[in-house]
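Listed next: structures, encoded as structure tokens.
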Structure P
Amino acid sequence: MHINNFTFWSPTNKQTPEHSRDANTLSAECKTAAFCFGKWISSTPVVPSQTYAASVECYTKSPDSVYAMANWLDENGKYIRREYLEIESQTAEQEWTTLSAVLVAPECAAKAEIELTLHAPGAVKWRNAAFTATTPIPPRPVRIASVFFTPRRNLQHNLETMLQLADQAGEKQADVLLFTEMAYDRGVMPLEVKCVPIPSQNPDDVLGQLAAKAKQYNFNIIVNLTENENGFFFNTTVLLNRNGQYVGKYRKSHLPTVEKEAGYSPGNELPVFEMDFATIGILTCFDLAFIDAGRTLKSKGAELIFVPTIGNFMLYSQIQAKENGLYVIVSGGDVPHPSRIINPNGDIIASVDGTADGVAFAEIDISHGFYSMATGFYPATSNASNAMLNQRRNDLYEN
């Protein structure tokens with residue numbers, strides 16, 4: 001898209017930013033504190049269901065005041081879908097930032113429109129806008145299993161139940177299996193009795209036997225245990241890969257008072273993990289109540305959040321999914337709340353109702369965006385994975 005093909009638009013004269021073009025750039029500037037809104041727009045015909053690569057470079061010292069978006073319109077000129085371009089890279093001098101996206105034209109799309117917008121006080125320059133057909137995005141299917149069972153104060157019983165549920169997930173050819181919070185050791189005291197080394201080299205302990213199941217069924221396992229490190233105890237979630245190898249761990253960060261009083265210490269980081277099926281984050285039970293925890297995982301690249309839980313916060317799990325635009329997978333163990341798999345719109349797409357042991361199972365595809373009308377663009381849809389985050393008013397929020 002050559003810059004000569006862009007025209008400037010604003011809804012009212014009072015809101016119109018100053019704007020100009022030269023041989024290589026498009027500019028817009030709003031010098032007042034009053035609300036302003038204006039955008040450079042260019043459009044082109046498209047082929048329905050074709051994949052396109054969109055990109056543009058921008059220079060601004062106020063990144064919250066600008067965005068780039070791809071809009072899809074039908075033959076009558078009505079918006080079908082609207083999608084934000086995301087930051088791809090910055091130049092070494094941190095001056096020009098590349099925004100890009102790989103997008104699939106909706107089935108009824110006739111035209112695509114690229115808009116380069118200034119919507120708050122500040123200034124921006126745009127250059128090198130491009131919109132070209134490209135190869136289709138390969139599918140990324142993920143088969144997810146989330147167990148429900150209520151652990152007893154009996155380590156052997158709990159281990160046997162976990163192995164049986166692993167067999168059920170294996171029969172479903174899951175890619176990843178999530179266990180509930182303290183699935184192995186809930187309620188067992190004193191704390192020293194139930195701890196196993198993390199990572200473990202013992203083929204006969206809980207991690208060793210789960211590692212064998214991971215290898216047997218070629219799936220990843222996420223399991224929550226009590227960890228003892230030099231006399232400090234942590235509520236720790238362990239990740240095992242398809243070969244049964246230790247990948248990493250997450251220590252629950254937000255501890256309810258009863259856990260502190262029981263002798264647990266909080267973790268101090270929110271890591272993400274590069275698994276073979278996706279980049280994932282973990283939140284454990286009470287963590288789920290803090291929206292900033294999920295937002296931090298999202299900002300670090302998490303595509304899925306897994307939640308082992310006793311408390312089973314139904315509403316919080318749906319809010320985390322909707323607010324952050326990603327799948328949230330919950331494994332519960334508190335009757336009657338279900339284990340469940342939640343899509344980026346906050347909808348439960350699979351669950352076990354919590355009245356008996358079982359496995360919630362769903363196959364999802366994370367290669368494409370998840371589109372929803374409830375993202376500020378009604379009646380057009382938008383990509384739930386970034387629509388809400390890109391409309392945040394960071395200038396208003398307190399830390």
Structure Q
Amino acid sequence: MSETTRVPFVDAGVRYLVAPDDLIPEGMRSSAITYARVIDELTATPVSLPITVTPAGTAFDAPGTRGAVNPRAVDGGVVGLVGTPSRALPALAATGYDVGVSARAPGYVPRRVTQTIGPIAMFPASFTPLDLGDLELHREPVMLFGRTLVRTAGAIDKLDTATIRISGIWRSAPTLTVSPPPAPATIVAMDPPLYAARAVATSVRRRALTPDIPNEKRLTRAAVAGATEVFLSDRKALVAGDLLGIDESDPSRTEWVRVQTIVGSTNIAEPAVATLEFALARGHSAGARAHPTTVGGALATQALSLDAIAGDTTLLLGSLVGLTPFTVEVDDGVIVPEYHVLSLYETVSDLDGQWRLPPLSRVVQVTLTGTHAMFTIPIRTVSVEYPRREQRIDLTFS
């Protein structure tokens with residue numbers, strides 16, 4: 001106890017001398033390391049609990065650093081990572097770390113966001129948690145389906161060959177005081193869902209994808225959704241940077257992903273392991289067919305009018321001119337392009353009058369327009385009933 005550290009105080013007439021402990025440096029205290037507020041992109045209100053949070057970013061790839069943080073989620077949609085910064089980010093004084101969170105809530109597409117924190121020259125004496133800001137979650141899609149009917153003089157019967165399409169959209173719900181007209185329905189569906197986040201102005205290009213049938217391969221092991229490696233029967237005509245199509249004969253499982261690296265025996269006819277640029281969106285069984293795939297020239301191009309995230313099935317574009325149901329390339333010029341089947345929100349009812357649109361998200365309300373060679377129907381306004389997976393809408397023509 002020195003003269004400089006002793007602090008006198010008087011209690012009930014008794015004088016005491018105390019020597020408080022030195023202040024713990026900010027970087028050595030348990031505190032938030034990064035935090036965000038999770039909100040619904042359509043309502044801008046906080047997402048309700050439960051919210052599952054996991055560490056994200058290369059800073060937490062190692063088990064030691066990952067174990068140094070604890071995920072947290074509280075009321076108000078606030079999520080983050082708590083820990084001792086000097087344990088989780090030991091070299092922060094001289095090094096920047098990629099840190100962030102992955103957030104998952106019922107009825108929403110999971111969202112992963114990371115940013116760089118540091119270097120902080122005065123660390124560990126000084127530390128400020130990384131604020132990731134508002135983290136918008138996108139709703140899981142809803143499938144609109146139903147039946148087209150026709151009202152005649154004495155009955156209501158099924159109606160086939162009626163065209164049903166989304167003709168207008170609202171991104172926010174009309175209110176009693178604000179009721180804007182619908183925006184043009186410049187939306188398209190992606191299958192499989194988007195692999196990576198894409199910013200406004202990302203190009204969506206129609207391109208033909210041609211499989212190399214003579215060099216067909218088989219998966220020697222099953223690949224689960226989320227896997228980044230596939231085990232192939234051979235590596236003939238397949239090198240890093242090529243596009244690999246998997247399960248192209250099954251529309252419900254088809255996907256195309258570029259090969260990042262491929263390794264195997266010196267004999268290209270023997271089995272090989274390909275590492276993919278993106279994690280698979282779907283599972284594929286052992287024996288599934290796979291082909292090196294040639295990408296054709298651009299046939300038409302439009303651009304995103306709104307940011308998209310990994311897992312999105314609905315994209316908002318500036319225009320639909322030149323786009324038809326086809327295979328497309330999604331390319332922002334920053335990360336590797338990805339390839340999908342594009343569908344329009346338009347369909348024709350079958351012989352029983354049944355119709356179904358592609359999975360729909362990112363809008364709160366739509367107008368449905370029905371056309372037929374002989375009958376008419378008024379435009380129908382429909383609120384999308386999240387978080388339902390399917391929403392039935394029967395349409396009666398007259």
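Quick note: the coordinates plus some simple rules give every number you see, no bench work behind them. Remember, it's a predicted structure, so these values are computed and weren't measured experimentally. Cβ atoms are built from the backbone, for glycine too; each structure is taken alone.
Structural remarks
- helix-only ellipticity at 222 nm (-39500 (n - 2.57) for each DSSP H run of 4 or more, over all residues; to 500) derived as -500 - corresponding label from P, Q: Q
- Looking across P, Q, the calculation of relative contact order in percent (Cα under 8 Å, 6 or more apart) that yields 20 traces back to Q.
- Read-out FRET efficiency 1/(1 + (r/R0)^6) of positions 252 and 276 (r between Cβ atoms, R0 = 25 Å, to 0.05), computed value 0.50, structure in P, Q: P
- Which of P, Q yields 50, 33, 16 [semi-axes √(5λ) of the Cα gyration tensor in Å, calculated]: Q
- Origin of the derived value 0.50 (FRET efficiency 1/(1 + (r/R0)^6) of positions 196 and 268 (r between Cβ atoms, R0 = 30 Å, to 0.05); candidates P, Q): Q
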